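Peer 1: Listed below are the structures to be examined.
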Structure I
Amino acid sequence: MADCPGVLHLAAMADGALARIRAPGGRLSAAQARATARAAATLGSGVIDLTSRANLQIRGMSEGAGSALAARLSAAGLFVEGPADRRRNILLDPFSGLDPEEIRDLRPLAAALDEGLRAAPWVGALSPKFSFVLDGGGRSAVAAIRSDVSCRTTAQGTMIIGSGHVLVEAADDRSCVAALLAIAQAAAAAGPQTRARDLDPADLTSALQAVSGLRQATEAGIARELTPRFGLVSQRGSARVALSLPVPVGRLDATMLEWLADVAERDGEGWMALAPWSAVVVWGMSTAEADATLAQSVGHGFTPLGVAERLTVVACAGSSGCVRAQEPAKELGREVLELAAAEPWRLPPAPVRVHLSGCRRGCAGAATADLLLLGADDAPGWSAHRAGSPRAPGDSIGRRGAMTAPELIDLLAHRVR
């Protein structure tokens, strides 16, 4: 893939050009979702990816379609002119402002960080891979997702975390945003490929010393496990609920996104949140409306709730979408979920996570999977690994040729647990 695509900066893929749409904080109004769906249907193949960082990607575009897409998305408020467009990588808990367990609603902080990046004169020098995660202390624990810099609210305060270490504690949103921007600016000054982990500790300390409202952190523990949430979720202080619908292997199409826009507009609050565990969350529904929509969702292409709660399948674009991939990862992942829905007795007795990557790069996710399958660079087939991640494949359980959905589920049942 080309260097972190955007709306104008398209990536050449096996199935055509690809555009990445960043919705900071993962929030989309019904109108924005509808505009994205229609752009995908008319300017692309109609295929839309929901990424592991809660962005959307339109696939199958022509090389020169970026300008037309930018015009459409600008009118919908989803495109920012200039280099900031590819650098607004802000991941927010999709239940921020809703979760009864949340310590602090970080939606205002996400908006302020986005505004700061848009206005920063140095943003064009920042790596397009540089990412932020904002975790208000809710149950989802999105701070567990690897990022360059993140903030996590605890009972003691809001911790600024970089490269896996608590750096400082921020007194309020203003100082938190200033600290996040100071770290990003230090990375931009160090070079266009620099990430937070590459910064010299002295330079990082110097950047943060210039920010007021910071103090030495009082909490050392930062590790939490991401907790995907599906189905009906209670909203804080409301009789209404949010509905989290699982998206099969992060792959939507234009009709699915149009349907979600209609649901959000008719039965919800008119907007939705994108989740980093391949789900879309519609807020503000009555329990009856949410139950009815959940039942209808399978007919619109969404994964049945009972399957999503037991089997997580993460897959890269695969050989049909990426020139590097040797194996059909996305297609195999969808076939596995469809088989599990048709024959639920095949599901493992306890929840499991599968990661399929059509080559050895391990794209689409960095978390450890119960079963990791990697395509090879020089021969067809998969290498299978137990309890592995792309950077640490774990125990090998053999090399396999072309794999079918029944074979993969059988492998899960007999070799993973």
Structure II
Amino acid sequence: MKKSDWLQHYKKRQVKADEAISVIQSHDKIFIAPFCNEPQTLVEELVRQKDRFDQTILYTLNLGSPCLYANPVCESHFIIHSFLHSARLKPAYENQFCDYLPVNLSKISSWLKENPVDVALIQVRPPDENGHCHLGISVDIIHALIQHANVVIAQVNEELPVSHGHVYVDAAEIDHFILSNRPLLEIHSGEGREEERIIGQYVAEIIPERATIQVGVGRLADIILGSLKGKRDLGIHSGSITDTVVELMESGVVTNACKEINPNQTVCTTLTGTERLYGYAHQNEAIQLLPVDYTHNPAIIAQISQFYSINSALEVDLSGNVNAEQAGRYPIGGVGGQMDFIIGSRLSKGGKSIIALPSTAKKGTESRIKLSTTFVTSIKSEIDYVVTEHGVASLFGKTVKQRNAELLAVTHPVFKEELKWQLKQLVY
């Protein structure tokens, strides 16, 4: 498209937020851009106009979002279908206007093809000289979303960094632009507990030099990353990266020099950190943001040797099945990309899958290692190691009884005898 054409399109399609949201009607299906790239001004206006809507469906992936649409006053106006839950969705879940949609991240683009939506709400930078709007801090499923949405509304935010990778969309693909510069959503890592630091040390002992790693999100994930500071020539191919990755890149721990694909580049689909991370990614070709059907594709990951997936869980049963999505009646996470990366690590030459978690929950009153788990996110046959503050359980190639023994060894001592007793009640 000629500059005069896209520039005219861009100017002609600029509207106020209330006018843009006015195109949405009751019962429409709305997909809100995921993670920290959620368009806050558009979401705020959507919630402000809530009384116009009856059972309008909102598709979300929540990580860093304030989840304004989960406020109890939004009940009956919105129905939330979340691929990735957060604690902020709990009021909506309890009031029965929120439900969990378990789809692996690598498959959401395919899901969109089969389930097109009425409206996509996204966030971009202003068009560059070529008419390209940069996505800034998250690529995720945006390209597929634009392709499979009837109407695309973009919040134009100059605060977004100019990142590298598959990070731009043509201005001509966007139907309405609302101009709203504002600080980006951020995720701050909390202070780690002693048992988490010990877990990080155990994980670091497993990771060899020159390995490529994927690490999940959250405080424990950041602590594990921080425990890798003594390593050399690590690579990163992950779903998200945080501020801690900046430290590892600046110190030379992460060089990506040994990766067979995307050498010398940290690969992810989203940035989930603070202004430090966003500033570091600005015009930095060493960080590449790519769509989830690339970053989370096991066939792509399999091309990287010594690929180690490192993920956490809510609980693990004594055979090695992993629950990373639901505690009791309430989903507090999601399948996310855990199985995508675990399968990729198992296909990688020399690759391994690691599940890391504290041995207890609820201030030490409940064991996270259980006889069985009702919800299974990742299956026992795909897990190489389970790590707690009490050590490393090595599972691959072990019989069920051997797995039981390995996992009992990393169970908190307070709960070990009770678990042994429960195990004796089973008939093999």
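Peer 1: Of structures I, II, which gives 22.4 when mean count of other Cβ atoms within 10 Å over residues 144-151 is computed from the coordinates?
Peer 2: Working: I: 22.4; II: 18.4.
Working through the options, I get structure I.
Peer 1: Let me ask something else about it. Matching task: 2.4 is the computed value of distance in nm of label points 7 Å out along Cα→Cβ at positions 8 and 40. Pick the structure from I, II.
Peer 2: Details: I: 2.4; II: 3.6.
This value belongs to structure I.
Peer 1: To test your reading of the models, identify which of I, II gives 17.8 for Kirkwood radius over Cα pairs in Å, for residues 176-399 alone when calculated.
Peer 2: On the way: I: 20.3; II: 17.8.
Going label by label, the one that fits is II.
Peer 1: Quick check for you: by distance in nm of label points 7 Å out along Cα→Cβ at positions 136 and 192, which of I, II is greatest? Numbers along the way, then the final one.
Peer 2: Numbers: I: 3.7; II: 3.0.
Max of distance in nm of label points 7 Å out along Cα→Cβ at positions 136 and 192: I.
Peer 1: A follow-up question, please. Work out the source of 2.4 here, i.e. which of I, II gives that when distance in nm of label points 7 Å out along Cα→Cβ at positions 24 and 96 is computed.
Peer 2: Working: I: 1.0; II: 2.4.
Here the read-out was taken from II.
Throughout, read-outs are computed from the coordinates displayed, never taken from laboratory work. Note that the coordinates shown come from a computational prediction; the quantities given were computed from them, not determined experimentally. Cβ atoms are built from the backbone, for glycine too; each structure is taken alone.
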